[in-house]
Every structure is written in structure tokens, then in C-alpha cells.
Structure I
Amino acid sequence: ETMEYGYLPFKGAPGERRLLLAMARQSVVEPILAAVNALEIKIIDLIPVPAALFGLFTDDTEASSAPQAFVEIGHSSTSLAIGASSELMFARAFPVGGRIFTEAIARAKKITFAQADSIKQTASFADNDEVIKKCLEESGMLWISELKSCLSVYANLFPSRSARISKISITGAGSEIKGFVEFIASKMDISTLRAEIDIEGLPPDQSPPLATAVGLAKIAILAKPETRLSLLPKHLRDELAFRKQKPYWIASAAVAGLALAVFLAGGAYDIKRKEKHLAIQRSGLARRQQLAAKIEEVKYRIEQIQEMSVPLQSLLMVGSRIRDILAEISSLPSMNGKDKITMICDADSYFAKKPFSVPRKPAEEDAAKIASPARAALSPEAETIPAPINTIIIEGYTTVADFSTVRELIIRIASLDFVKSADLLSDDKLVIDENEKNQPLPPGFLRFVIEVKLKEI
């Protein structure tokens with residue numbers, strides 16, 4: 001059978017996800033909605049009685065983390081709501097209410113239902129009439145057994161100590177039988193008392209029958225849909241949402257139309273303004289382009305100067321060291337005739353396969369570089385900036401066959417404080433000049449090449 005349903009999540013123990021589920025048959029819901037529509041009353045929501053009852057006492061549970069039970073005794077049914085910290089945790093309704101007391105008195109006295117109801121209004125659990133007293137006590141025990149059954153279901157669902165009910169508050173028209181609340185309190189293990197309902201302009205003894213109505217009104221005033229346990233069918237929920245949003249949609253459409261008109265008018269004005277501004281910009285664009293071309297040309301020439309100055313800077317930085325090396329070499333006695341130094345240069349120049357002087361580019365290529373320095377910088381033929389000079393090559397000839405004078409030269413050079421190491425260059429690294437292949441060495445001369453590594457400056 002298709003049923004209307006609603007659910008309301010609430011906090012459980014850490015790691016738990018709980019919700020309260022309410023269901024009602026459509027055969028029960030539809031007549032209620034039809035009756036309200038017949039009266040042309042606007043439907044806001046359809047809330048179960050236990051949820052409405054709890055809505056009345058939400059403020060009482062807000063400051064307490066211990067669950068509290070609220071009971072409304074109606075004419076033919078009783079509603080039970082249990083919650084804590086403003087959250088509804090458990091709800092039940094059972095078909096036993098104040099009617100059972102009237103029926104019991106009518107059977108015992110063999111009178112009509114109306115007469116029995118009149119007697120019930122003045123009857124008490126301490127009545128002098130033993131028959132009436134017995135009827136009230138037996139009916140009261142039947143009602144208490146139903147309540148305990150519901151509380152047992154709650155205890156099975158929430159077995160933890162923190163979920164134990166701290167007190168029971170009773171209200172409703174059925175609770176107005178004299179001594180009934182006290183009778184319930186004597187049979188329960190939980191503190192039981194009469195709920196206090198304060199309705200402005202209404203005597204306290206007339207408030208209990210209106211508990212559900214006041215709870216519904218309070219829920220409607222608070223207007224918190226996320227805290228409602230609603231059984232309203234989906235099509236009615238959608239209709240309510242449409243009615244609620246309709247004024248905003250109309251207002252939004254009007255504002256959107258007005259905004260569109262303002263936007264179009266402003267756009268037309270802005271286009272004309274921008275056309276005038278564009279004409280002014282175009283007149284200055286050519287001047288800026290010419291200026292940009294000149295700036296690029298100057299930047300390219302600055303880069304050329306910087307690139308050309310790097311080798312010179314590197315040479316100047318090591319110039320004093322080469323001077324000291326030359327001074328040390330010239331102080332050796334072997335330089336007077338036994339040894340000769342033919343070349344001192346940096347390692348990159350010594351091992352380079354291309355000539356020391358790179359031919360200049362044609363004038364057309366220089367002009368292309370100036371016109372587009374970025375493209376020229378990306379060209380594979382663009383020269384890279386040389387690394388700092390940290391290795392010196394000394395080449396020469398000696399007449400001493402055992403290279404003793406050369407070793408003395410290496411020791412003297414290595415003793416300098418700015419020299420990291422000095423040694424003969426291995427044969428596999430020697431560079432053979434084309435002129436040496438055609439012209440053999442003079443008799444008695446042996447070639448030597450010394451590699452001197454400098455410390456970083």
C-alpha cells in the first residue's frame with residue numbers, strides 16, 4: 001500500500017546516523033486534506049501529533065542533554081514524544097485515551113455514554129464511590145501498560161545510559177481526571193508530573209486540551225522546515241514552494257527586465273563613447289609602435305654589449321692571476337735556455353675547434369636581428385655566454401729529456417695560493433696544430449702542456 005512518509009534526522013551516539021521516520025496511509029491523509037480544502041483554508045503543513053506536541057516543549061529540552069518524554073492524553077488516543085537538545089528522537093501514538101474511563105463507568109453503572117462522561121468530569125481516583133474508583137484504576141492501569149510498552153520500545157532502541165528518560169510531562173484533556181497524573185507517577189519509575197502550558201488570556205485549567213494546537217502554531221511561527229517532521233504529500237509541498245517563491249519570481253522578472261533596458265541603453269551610449277576613444281587610441285598607436293621598435297633596438301644593442309663584455313670581465317678577473325703565473329715562470333733559471341713557453345691561454349680557447357675570431361654576420365642579418373631581437377635570441381646560431389675562466393693551459397718546449405725542469409715549473413705554479421691544481425695534460429687531450437704536422441720540432445726539444453686549475457674567485 002502506498003503511504004505518505006516523512007523523516008527527520010537527529011544526532012545519535014558518535015559514529016551513528018539516525019533518523020525518525022513517520023508514515024501514514026493515504027486513506028487517512030486524503031480525507032483530512034479534503035476537509036481542509038472544503039473549508040478553503042490554506043494548508044501549510046501536515047505534522048503528526050507527537051511531533052506537534054514536541055514542538056510545544058522544544059524550549060524545555062534545549063538546555064538539557066538528558067531525554068525527556070512528553071505525553072498528551074486525548075479522547076481516543078495518546079501521543080508520546082521523546083527528545084533532547086531540541087531534537088525529536090522517538091514518537092509513538094497508541095489508541096487508548098480518556099474514552100476508556102467513560103466506557104468503564106458506563107459499563108459498571110449501566111448508564112449511557114453521555115451520563116458516564118458527565119460523571120467522569122467530577123470523578124476522582126480517590127472517589128468515595130468504590131465502583132467508580134475501581135473503574136478509574138483499572139482503566140488507568142490499562143493506559144499505563146500501553147505507555148510502558150512504548151517506553152520499552154524506546155529503551156530497546158536507545159540502550160545507553162545517556163539516553164535514559166529523565167522525566168515525563170503529561171498534558172491533554174484526558175489528564176484532567178482528578179488524581180490521574182498522581183496515579184501515573186505512583187506506578188512509574190521515572191519522575192512524572194503535569195506539564196505547564198502558559199497560554200496568554202486563557203486559564204491554566206483550560207490549556208491542556210490545546211497542547212497540540214499550540215505546538216502546531218509554534219512550529220509554524222518558527223518556520224524552520226529542516227526541523228519539521230512533515231507528512232505533506234509531495235505535490236502539495238511543490239505547490240507550497242511555488243506559492244512561496246512566486247512573488248519573488250515576479251519581482252525578479254521585473255527587476256531583470258528593468259536591468260535589461262538599462263543595460264541596452266547604457267550599452268548603446270558606451271559603444272559611441274568607446275568609438276571616440278578608439279579613434280584617439282589609434283592616433284597614438286602608431287607613435288607607440290615606433291617608440292617600441294626603438295626601445296627594442298636599444299635593448300638588443302645593450303644585450304650585445306653585455307654579451308661582449310662577459311669574456312672581457314672574465315679575462316680581467318683572472319688577468320692578475322695570469323700575471324703572477326708569468327712572473328713565477330720568468331723567475332725560474334730554466335727559462336734562460338732550457339725551457340721555452342710558447343702559449344698561455346684559457347682551456348676553452350685552447351680546445352676550441354673554431355677560430356678565435358668569429359667572422360661578422362652580413363649587414364642584412366644584423367638588420368634582421370635589430371628588427372626582431374627575440375627571434376634572433378632563439379636562433380640556434382646565437383652564441384652562448386662563455387663560462388668564467390677557471391682553467392689555464394701553458395704550452396712550451398724543454399730540452400731536458402727527464403722533464404725535471406718542467407716538474408719544477410709545475411711545483412712552483414701549484415704553490416701559488418690561487419691555484420687549485422697543476423699537472424701535465426694527458427696525451428689524449430693534447431691539441432695538434434696543423435702547422436706542427438708539417439713542421440717537425442727542432443732537434444733536442446720536447447713539447448709539454450701544463451693544465452692549471454684555478455680556485456673560484
Structure II
Amino acid sequence: SADIPAGPSVVRKNSKRKEEYKKVIWKTKSLTIPEEQTKYRGSNSLSAEIMALDIPYQFFSFFFNDELLNLILEETRRYSIQKDPSQPLQVSITDIQRYIGICYLMSLIHLLSARDYWSDNLGNQTIKETMSVKEFEKIRQFLHFIDNTKEIPRGINGHDRLFKVRPLIEGIRKRFMQVTMEECLSINEQICATKSRSILKQYMPKKPHKWGFKFFVLCGVSGFAYDFELYSGQENGAIRPPNEPDLGSASNVVRLSRLIPRNHNHKLFFDNYFNSLPLLEFLSKNGILSLGTVRRNRIPNCKLPLESEMKKEKRGYSLEQVCINSTEIPCVTWMDNKPVNFLSTFVGSLPIENISRFDKKLHKKTDIPCPFVVKQYNKHMGGVDLLDSHLGRYRNKMRSKKYYFRVFYHLLDVIMINSWILYKKVKANNPLSKIPLAKFREEVGVCLCKIGSETPNAKRG
């Protein structure tokens with residue numbers, strides 16, 4: 001597997017970017033790229049190790065492996081000794097697994113507090129039989145992922161804001177990367193909702209959850225998360241190879257695209273927060289095709305109509321211009337409810353097809369022209385939104401003042417979704433094995449809770 005960079009250093013900035021921007025030349029035409037140039041050349045087949053997995057617990061264990069369990073066990077023990085050497089926490093790998101199992105079961109049945117799961121009236125029998133509430137709270141008190149004594153203080157070169165979760169994040173990313181990537185991928189923001197006090201917390205007024213930790217996630221169309229990055233300010237772009245440009249907000253895409261196989265014609269989709277001409281040129285030179293909406297101020301010298309002019313046109317009107325610099329990049333503007341601009345390196349406006357839209361004046365649906373680039377974007381851009389939808393159904397809602405707990409529980413949820421999606425891919429030819437997310441989560445949770453009392457590897461049914 002590829003090396004995963006960790007730990008921040010110094011940010012270098014590209015001062016020539018604005019000057020190069022002014023030299024962009026556009027030509028009004030419709031660009032048609034031969035299918036042979038954009039045909040996917042990679043493989044969608046999964047490894048023999050993954051295809052040998054059978055029950056839900058095994059899929060979960062593929063991602064949350066012994067290496068991660070041993071890390072948590074070692075650092076949890078170490079932290080308990082650091083807090084009170086006279087009374088170290090007596091904990092085993094089985095206890096850590098059972099703790100995680102209880103967390104999953106708690107996310108299926110929401111009660112007011114963690115202690116309610118052990119109460120006589122509201123309690124869950126499986127949770128009660130797994131461990132006592134005191135044991136659960138002791139593990140939660142000392143749960144840790146790294147040795148605190150190794151942290152570099154704030155203000156000193158090398159300080160890492162994500163120090164407390166860095167080994168956990170890199171360990172999970174490493175496992176996600178073992179899965180073969182889909183042809184079409186997307187990058188978007190994701191919010192881990194929290195109101196805990198942390199320098200990492202962001203305020204995003206347009207999101208359903210306005211306060212939280214911001215992740216940038218690389219997803220497939222299925223919603224599978226292949227890679228992710230937790231936003232920590234300028235530290236995110238601290239280590240940058242010399243062959244990578246500094247593209248500001250688009251640098252998140254550059255970093256997350258490092259592990260996408262080159263020259264296989266993977267299609268990468270993103271929105272106007274990231275998209276720009278320099279980004280598409282960089283990805284194209286690295287054998288990655290891309291498409292995204294784009295802001296008007298990021299297509300300099302482009303002679304496409306302004307928003308005020310586009311609003312005078314009929315719904316469905318579109319116009320295309322092509323950047324003819326080092327890489328031919330078509331830019332399409334399309335009038336829907338409002339004008340939308342698209343930049344792509346593998347598709348333009350042709351062929352134009354009709355789509356159905358509701359007409360407020362006629363009070364019925366009517367057909368309007370739709371460029372092909374729009375249909376491709378709408379079809380493949382929703383991977384991260386689909387992942388968010390799955391996460392929102394059965395989210396672990398345990399509260400904590402410690403930011404690394406909230407990140408840990410969020411990543412546990414992402415692991416569960418990835419395990420379920422991978423399970424569906426492996427069992428695609430066996431309709432009898434189809435299982436909803438809630439049942440899958442329950443089976444994994446119960447298996448983890450029963451580790452030590454009976455084997456979790458028994459066949460389903």
C-alpha cells in the first residue's frame with residue numbers, strides 16, 4: 001500500500017498562479033472527446049482476501065483489524081497508568097471489542113443517557129450481559145489512541161492538532177485503501193456534528209448540522225469511503241510533494257487524489273468549492289478525468305454570458321466554450337432554476353437530451369434540453385451525500401467534551417457503512433444474503449458483545 005503522509009511542516013505557496021490565470025484562451029465550440037480516450041482501463045474486481053469474507057462480523061474485522069485493536073489496548077492501558085500508577089485499568093482486547101459492540105447497539109436504540117441501557121425498565125439485555133456499567137464507563141474514561149507524552153507543544157514546529165487521533169485516522173485510512181476503487185469517484189465535505197469545545201470545530205451555516213468537525217471524503221458512487229481527511233487548518237497542506245501545485249481550497253482534491261490509480265481513466269467529480277482550471281489540468285496530466293461545477297470568477301477570460309444575461313434565456317438554454325491552452329477543457333453554462341457552470345476534461349454539452357422539470361407557470365412537468373455534462377454530474381456526484389444519508393440513520397450519539405471521542409465514534413460509523421457496502425458487493429450474486437443496514441449493524445454489535453463467550457464466526461442462519 002502507498003505511504004500515508006502524517007504530521008505537518010511548512011506550507012509553500014505558488015506565486016505564479018494568478019499570472020498564468022490571465023493567459024487563458026477560450027474558443028466557442030462544442031468539444032466531442034472520442035470514447036476510446038475516456039474508456040475506463042482499470043479493474044473493478046475485489047481481492048481474493050475480500051471475496052473470502054462471509055458474515056458481517058468478518059467484514060467489520062477487515063477494516064477494524066487486530067493492529068487497531070492492539071493500538072487502542074496499549075494506549076488505553078498506558079493512559080490509565082499515567083493517570084494513576086497505583087490503579088492501572090485491567091482491560092483486554094476482548095473488553096475493547098465488547099465496548100465497540102455496545103456502542104453499535106446503543107446507536108440502534110436511543111435512550112437519554114448511557115446508564116439507561118443498564119436500567120431495569122429501559123435496559124438492553126445483551127448490553128447488560130456483556131459488561132457492567134462501571135466497566136463500560138472505566139473504558140470510556142481511559143480510552144486513548146496515542147502516548148500523550150510524545151505530543152509536541154503548540155507553537156513549536158511539528159505540532160499536530162490531530163495528534164490524539166492521528167494513529168487511529170491513519171490506521172483506518174490504511175484499511176480503506178485495501179479496497180479496489182470504483183471507476184467514478186467524488187470528493188465533498190462531510191460534517192461530524194459536535195458542540196464540544198475544540199480548535200478544530202467549524203461553523204457552517206448552510207449545513208443541516210452547523211457546528212462540527214469538517215472532513216473531506218473521497219467516495220465511490222456506492223457511498224463507500226476510500227479515503228478521508230479531517231480539516232485542521234493550514235496543517236492539512238503542510239507536507240506537499242514538489243510535483244504538486246498549491247491550489248488553495250482545491251489542494252484537498254489534490255491530496256485525496258494521490259492514491260487514485262494513474263492513467264486508468266478514473267472519473268473524479270467535485271463541486272464549485274474545489275473546481276478550477278489549474279486543478280483540472282493537474283488531474284489530466286496525472287491520468288485522472290474530472291468534472292465539476294465551477295464559480296464564474298474561476299474561469300477567467302471566458303466569454304460565456306453573465307448570470308444576469310442567462311436569466312433572460314429560457315430554461316434549458318446552454319452554451320459551451322473550450323479552453324485551448326495546454327489541455328482542452330470544455331466549459332458549459334446551463335440555465336435551470338438559475339445558471340450553472342460546469343468544467344470537465346472528458347465530457348462537454350453533446351449529446352443534448354431532454355429531462356423533466358416542473359413548470360410553475362403551467363403547473364405541470366415539461367421537458368427541457370439538458371447537456372450531457374449535467375447528466376453525468378448528477379449521476380455520479382452523490383457518493384458523499386449517500387454516505388451521509390446512511391450515517392444519519394443510526395448515528396452514535398454519546399456525548400463527550402473530548403474531541404477525539406467524537407471523531408472516534410464518527411469513524412466507527414463510517415467503518416460500519418463501508419463494511420455493509422462491501423458486504424453487498426461481495427454478496428451481489430446471492431440475493432438471499434441481502435440484509436438491511438440496521439440488521440447488519442445489529443449482527444456486528446451482537447457478535448462483538450459475545451466475543452469470549454461464544455465464537456462470532458458462526459455461519460448466518
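If Rg and Dmax of the Cα atoms in Å, for residues 319-406 alone is calculated from each of I, II, which structure is the one that comes out at 19.6, 55?
Values: I: 20.3, 61; II: 19.6, 55.
Structure II accounts for this read-out.
Taking FRET efficiency 1/(1 + (r/R0)^6) of positions 175 and 447 (r between Cβ atoms, R0 = 30 Å, to 0.05) as the criterion, the top structure among I, II is II, with the largest value.
When helix-only ellipticity at 222 nm (-39500 (n - 2.57) for each DSSP H run of 4 or more, over all residues; to 500) is computed for each of I, II, the one that comes out at -10000 is II.
Suppose you compute P(r) over Cα pairs in 20 Å bins from 0, in percent for every structure in I, II: which one lands on 16, 24, 10, 9, 17, 17, 7, 1? Please report the intermediate quantities before stating the final value.
Values: I: 16, 24, 10, 9, 17, 17, 7, 1; II: 22, 51, 25, 3.
This value belongs to structure I.
When you work out relative contact order in percent (Cα under 8 Å, 6 or more apart) for each of the structures I, II, which one comes out largest? Result for relative contact order in percent (Cα under 8 Å, 6 or more apart) over I, II: largest is II. With mean projected area of the Cα convex hull in nm², for residues 47-222 alone computed per structure, which member of I, II shows the largest figure? By mean projected area of the Cα convex hull in nm², for residues 47-222 alone, the leading structure of I, II is II.
Laboratory data are not the source of any read-out in this text; all were calculated from the coordinates shown. Not measured: the values here are computed from a predicted model. Cβ atoms are built from the backbone, for glycine too; each structure is taken alone.
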